[in-house]
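Values in this text are rule-based calculations from the coordinates and carry no lab data. Being a predicted model, the structure only gives us computed values, none of them experimental. Cβ atoms are built from the backbone, for glycine too; each structure is taken alone.
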Structure I
Amino acid sequence: MARVMTVDRGAYLVRHERGETRAELSGKFRFTVESSPDLPCVGDWVWFEHVSPTLAIIHAVLPRKTFLRRKYPGKTVDFQMIAANLDVAFIVQSCHYDFNIRRLDRYLVATNEGHIEPVVILSKTDLVTPEELGDMIERVRKTGISSRILPISNITGSGLEEFRHLLVPGKTFCLIGSSGVGKTTLINRLLGRNAFDTKTVSGTGEGVHTTARRQLLVLDNGAMLIDTPGMRELGLLGTSDGLEDNFSDIHDLSLVCRFSDCTHTQEPGCAVLIAVEAGDISEERYRSYLKLKRETEYHDLSYVEKRKKDRDFGRFIKSVQKHRKH
């Protein structure tokens, strides 16, 4: 058994009890996989065998305890795996230009869907005043987000010691967020050296994207950390449970709406609308919920239709092959 450390255009690096080895998929495994999410991703545990001192063959992916995935960017309606078997996901947002509660909701829905504990990291606190930082944290709390929030600065070192204490040996963590929020610089600070390239921030204070692939790092204390490229797009697919978990207050209210199929937009007796009008749920949180709910429902429907077409096409191919044999 080995763990996938990196995935780079179909090439794998796996770590096992004797070290790290380059790996490839077996032919049987490759041709029996139904869709790309079933292929190994960073953090997966896999069954493998050595075929030479420098090459291993992957035969199967073990069941994932947790996962982080998104809808493929663009018009493709399918899942894209980001990482697997994570204990905690650090959602990094810069205090300067990247701070966006709507985007934060997206990450929280994705982590909840994958059964991963989220921790919100507010980076680059050196670029804002203490009052501005306090206002940001208050805004997050007012929207109903209860996840742990940790403000840090890679420049001053503020919050870094507390961050190190969160990295428990034997557990797997992940850094996710937009490009340029300081994820790579944070890893270099943890390692105590410039192990990964970073670029100077722009004149506006925004960072420049550097990480090109997902990779799992083993830290000196035995904790494991996955670095990921910045994500410009985090589309939601198959996240209905994660949506309910992240907006549990709205979900609980929806159970007492007058109509069981209430859309929470205009129906009389809608408990959610009543709570919004009374100020018990913020307008910002309500709008974010509706947007994410519509998006995931639309993509889910498209995915079901796509899978049906894939299955129909698969049956057609099999029937043609069977006909040719006869």
Structure II
Amino acid sequence: MFVISTYNNNHFMKYQDKSLKLAYKFARSQTKHYSKSFFISASLLPKEKRWDTFALYNFCRYADNLIDKPRNRSVEELILEVDHFAEEVTAAYKYGESEHPVLKSFVEVALKYQMPMNYPLELLEGVKMDLVHKRYETFDDLYKFCYKVAGVVGVMMTYILGYKSNHAFCYAEHLGAAMQLTNILRDVQEDKDVDRIYLPLDELTQFNLSYDDIKNELFDERMSKFMKYQIDRADRYYREANEGIKLLTPNTQFAISSASRIYRGILLKIETKNYNPFDGRVFVNLGEKLRILSGEILRTRFLNPLLNLFT
């Protein structure tokens, strides 16, 4: 039986709640449905953190789906829907509970780990940005978007996994941003087909390229060099962020180090295509993901502790 923590008028109490158990099971099923590789990785976490990670993933996926699966609603109606969900988040934090099928488990997790409310609300702001911002003038502009839709996810995940130092949060933000940049570079072709071009205009201009070149799928030496520049920067974010993995609780480090290696593998696959973003969507297959995951479990949970005995 799950135990829910209710925070109301600064009072703290615990009680058993069967419906909360169902909410966690729903979060688990959604995680398995939308991301089998993440589900496998999360399933290997310690039991409590495993279920809490499902709840966080379910919240983030639901937020993304509000616009990724827009149905027949207008932009204005979608923004209103996101705003209503943000109001539900605020109320859930205030009263320590929610009957929303996604928030019911998420707010339990958020309050248990004292996760500040600004992070889930910033994620929802990022979701709205994706509705109204189709172009980005500079990388600084793009990074603000990456922070809101992915950096804050890394920060929230850090609360759940556990950390030895507050410095872990900065590294987690950078890893989230690196992953979002990877998504952008992987999906250039798909995004431009729905009139979304995330690549910074000033950097396209720097390489003598334009939005029209992206729309027309122009690939020449200029585009190759431009994509290499973008990938090299994303890779720097990975290298910097990976320094912070050791600041996480030892029995959870494998999950983040695996995710980092898998996403960096996407960049490597773009490189093998001579940095051509229009030559089909690249991906790391399930077999490769499992090999990475098993290797990181061995390294972080067994080899590293063993080596520490001799240092």
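Can you tell which of I, II yields -21000 when helix-only ellipticity at 222 nm (-39500 (n - 2.57) for each DSSP H run of 4 or more, over all residues; to 500) is derived from it? Going label by label, the one that fits is II. Computing log10 I(q)/I(0) by the Debye sum over Cα atoms at q = 0.21, 0.30 Å⁻¹, for residues 219-282 alone across structures I, II gives -0.82, -1.25 for structure II. Taking distance in nm of label points 7 Å out along Cα→Cβ at positions 243 and 275 as the criterion, the top-ranked structure out of I, II is II, with the highest value. Computing log10 I(q)/I(0) by the Debye sum over Cα atoms at q = 0.09, 0.11 Å⁻¹ across structures I, II gives -0.49, -0.73 for structure II.
Using the calculated result 0.45 for FRET efficiency 1/(1 + (r/R0)^6) of positions 107 and 187 (r between Cβ atoms, R0 = 30 Å, to 0.05), pick out the matching structure from I, II. Label of the source structure: II. Can you spot which of I, II the value 0.10 was calculated from, given it is FRET efficiency 1/(1 + (r/R0)^6) of positions 51 and 115 (r between Cβ atoms, R0 = 25 Å, to 0.05)? Only structure I yields this read-out.
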